[in-house]
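> Each structure below is given as structure tokens.
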Structure P
Amino acid sequence: MQLFNHQNNSCHRKRGKNLGLPELIAIALGGMVGGGIFTILGISVSMIGAYTPVAIAIGGVVAALAAYSYIKLGIYYKDEGATYSFFKRTFPGSPFAASAIGWWVIFGYISTLALYAYTFAAYALSGLALTDDAWIRKAIAGSIILTFTLINIWSVKGMGKLEDLMVYTKLLILAVISFVLINNSNNSLPVLLSNEENVNVFTILIVASITFVAFEGFQLVINAVNEMEQPEKNIPRAIYSAVFLATLVYVVMALGAILAIPFEDIIRNQEYALAAGAEDVLGHWGTDLVVAGALLATSSAISGTVFGASRQMAVIARDGYFPGVLARRRNGIPVTAIAAMSVVAFALVLSGSLELILEFGSITFLVVSLLMAYANYRMRQQTQSSSILAVAAMIGLSAATGIIFYYEFHHKPQQFYFVIALYGVLTFMAWIYSARVKHGSPKKPEQVQNHE
């Protein structure tokens with residue numbers, strides 16, 4: 001199988017390279033800076049108030065440690081299957097576990113895709129009389145998913161250039177709004193911190209674990225390994241740059257919010273808190289700017305997630321752990337996987353309960369990041385990794401995973417049991433497909449290449 005993977009990857013690398021460093025950074029940032037950060041601000045302020053930027057910075061450090069493992073494995077394996085392929089190739093005797101990770105990760109991406117689309121619709125309708133019409137909101141969510149489905153099917157290069165435009169424009173907008181709020185605030189950080197006497201270190205760590213989901217998406221860069229230039233150089237450059245920029249933007253946004261907007265308004269308005277605060281300072285232009293930034297944030301997150309996750313889905317299907325039709329490609333683009341992801345995401349939009357499903361995505365990102373840290377530790381000699389950094393990544397991610405499980409179990413037990421049940425269903429499906437692969441005949445290389 002490893003020989004076949006090498007042949008298959010070589011087949012892709014012979015094609016033209018459509019993605020340079022700016023596009024790769026944009027894909028990572030597009031996956032990270034989505035609509036979730038707006039909601040997370042409200043949750044964080046309600047729990048730790050002025051310590052919100054501290055928790056976000058801690059989350060950024062843990063994300064950088066997680067990124068270290070992904071980068072080392074990505075450079076070593078150069079496999080667009082990323083998380084799934086890294087585990088499968090590091091632990092070749094555990095096909096069922098690899099299949100389960102594949103099912104968990106892909107469903108996690110699909111759930112965040114649905115949430116991004118629903119958040120896009122909420123901002124698109126903000127200020128209009130139709131804001132509370134659930135079906136119109138769902139229709140707009142479906143339309144934006146369809147739009148970026150077609151763009152991703154149409155052209156990798158076109159998607160990359162559009163991602164550049166959306167991501168770097170939204171970063172500029174969010175930075176401008178945040179600095180305007182900071183410059184027009186009547187509070188100071190030392191004064192606000194002095195009022196947070198009841199906040200303890202453990203609560204800050206809980207928030208850091210919860211906000212860690214805001215960094216989900218940097219690994220999408222690795223899914224583009226067959227379509228990028230110089231992966232040995234560009235994978236680390238793109239991922240480290242994206243994690244740094246995302247952390248910087250999040251911290252500045254948090255500072256702007258807590259310095260200029262009353263805490264009760266941030267908690268009450270959640271994702272609309274920045275818009276409300278900007279309106280107080282700049283009038284309706286401030287609100288329009290934040291809404292534009294949010295629309296670009298969710299759009300780029302949708303595009304980046306569809307691009308990266310569909311390639312991972314196609315690799316899993318190629319190995320027999322998803323329906324084989326999802327492995328089909330046209331000009332190297334996994335058209336069927338893109339379409340399937342979009343259909344399922346829209347089905348989740350129609351079903352509702354997206355916040356419950358998002359919790360699954362948050363926990364899954366932490367769990368699989370921990371598994372990747374362990375895989376990199378196992379392969380540290382081959383990947384030329386630092387033992388100290390590999391162990392630090394495992395410790396940090398183990399702590400964050402344990403903390404988020406503790407928080408969910410004690411504060412949101414119904415959500416916790418829902419997530420466990422969802423894991424059970426997905427793991428059962430992974431077991432069915434892994435059993436089929438075990439008892440069936442392996443695919444011949446030419447069968448898969450025909451799909452290409």
Structure Q
Amino acid sequence: MATTQLSRRLAGIVLAVTVCAAAAPAAAQTAAVTQCETCHRGQADARLSTPARDFALTDVHRERGFSCVNCHGGNASEPDQIKAKAPSTGFKGKPAGQAVIAVCAQCHSDATLMRKFAPKQRIDQAAEYATSVHGQQLAKGDTRVATCASCHGAHGVRLVGDAQSPVYVRNVATTCSRCHSDPARMSGYTLPDGSPLPTDQHAKYTRSVHHAAMVKGNDLSAPTCNDCHGNHGAAPPGVGAIANVCGTCHTVFATKFALSAHSQIFDRSCVECHSNHEIAKPSDEMLGTDKAAVCVTCHGDGDNGFKAAAAMRGQIEQLKAAISHSESVVAEAENAGMAMGSQSIALREASNRLTLARTELHAFDPKPVEAVLQEGLAITAKIDAEGAAALAEMSYRRTGLAVSLAAILLVVVALRLKIRSLPYPPDR
């Protein structure tokens with residue numbers, strides 16, 4: 001009986017595996033090794049052998065059942081090299097320039113085909129590429145610009161989510177820098193104003209708060225090149241678009257800035273104060289009238305902007321000092337054994353007012369900044385009063401305890417003296 005049951009279970013497992021295998025789509029089946037790969041792998045020239053090896057090891061297209069002929073044409077089953085590349089086989093050879101876009105687009109622009117392999121993937125990459133600076137230059141005959149293979153690779157192509165892919169979020173900046181940090185390659189390209197296109201963008205980005213958040217903080221949502229410039233439709237944001245680009249992440253700041261007088265004056269909006277690639281961590285030192293403040297780059301002594309910057313910075317420093325003082329009061333009371341839970345919560349609320357004030361200042365109007373800071377100061381004043389009351393109560397308790405102990409000690413001493421003064425009973 002046990003043998004029969006075991007046999008049935010094994011038969012069921014085999015049947016289930018067989019059904020799953022039969023149900024597996026062709027898209028999930030790795031392509032068989034072709035004559036193209038066999039021939040190329042044996043070549044001494046690395047330019048011929050490496051692509052075949054990369055394609056066999058890691059390429060996502062091969063894992064989906066595609067082979068060399070899907071991009072290069074030819075007859076993959078023909079061992080004779082001449083016959084395999086005969087014109088009748090549609091052999092394309094190594095595509096370059098616009099041909100690269102066409103080869104990739106024959107699949108990636110086909111909605112029916114892409115639904116079979118990657119239903120969520122967009123199918124307008126080729127059309128979007130045509131609108132990019134790269135695509136526009138390529139259309140003019142500039143073959144130095146990036147095409148699909150420049151960023152994704154030609155063989156050994158990995159999924160975007162693969163950490164080893166050149167277009168994985170942490171690798172994008174390095175991939176872009178292969179061209180944009182090369183002075184020789186970027187020679188001849190200019191900015192809209194006619195000045196040479198710089199090649200220090202990657203070096204600056206690695207010193208930015210965005211790069212630090214991604215690399216040191218492991219925040220993969222932190223922006224990299226394509227978040228601001230686009231990927232397939234890559235183009236530098238125009239003057240009128242910078243605030244909107246920054247605003248995709250910094251929504252509240254962008255809203256405040258749009259309502260400010262500066263939005264009508266600054267040509268480069270956010271970049272005027274924060275730069276673009278080398279964006280430093282914002283600090284209160286940026287606000288005010290000190291030499292380190294960015295306000296003084298435009299405002300001089302005596303104008304309204306200069307006065308407003310000085311006022312806002314002074315009020316911010318006032319609340320910071322008040323919060324610091326309140327923290328020391330709460331800490332002292334807690335160390336004395338007093339319960340200060342509600343005051344600790346209020347301290348966080350005061351800190352929130354400080355953060356909100358730093359947000360409000362992007363409207364560059366001292367009034368709402370002052371209103372928020374006054375709320376914070378009112379909170380810290382209440383904390384200080386409650387902390388002082390707690391410390392006074394603790395002092396009162398200690399004084400009372402000392403008096404009580406002194407009284408008890410006096411009673412004990414008095415009793416002892418009284419007992420000693422009593423006559424001893426006579427011996428019997």
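> Can you spot which of P, Q the value 4, 13, 17, 16, 13, 11, 10, 7, 4, 3, 2, 1, 1, 0, 0 was calculated from, given it is P(r) over Cα pairs in 10 Å bins from 0, in percent?
Q
> Given a computed value of 9 for relative contact order in percent (Cα under 8 Å, 6 or more apart), which structure among P, Q does it belong to?
Comparing all candidates, it corresponds to Q.
> Using the calculated result -26500 for helix-only ellipticity at 222 nm (-39500 (n - 2.57) for each DSSP H run of 4 or more, over all residues; to 500), pick out the matching structure from P, Q.
The value was obtained from structure P.
> Given structures P, Q, which gives the highest value for distance in nm of label points 7 Å out along Cα→Cβ at positions 92 and 308?
Between P, Q, the highest calculated value is found for Q.
> The value 23.4 for mean count of other Cβ atoms within 10 Å over residues 84-91 was derived from one model only; which of P, Q is it?
Attributed to the structure labelled P.
> Computing mean projected area of the Cα convex hull in nm², for residues 76-235 alone for each of P, Q, which one ends up highest?
Max of mean projected area of the Cα convex hull in nm², for residues 76-235 alone: P.
All of the numbers you see were taken from the coordinates with simple rules; none came from a lab. Everything numeric here is computed off the predicted structure, so don't read it as measured data. Cβ atoms are built from the backbone, for glycine too; each structure is taken alone.
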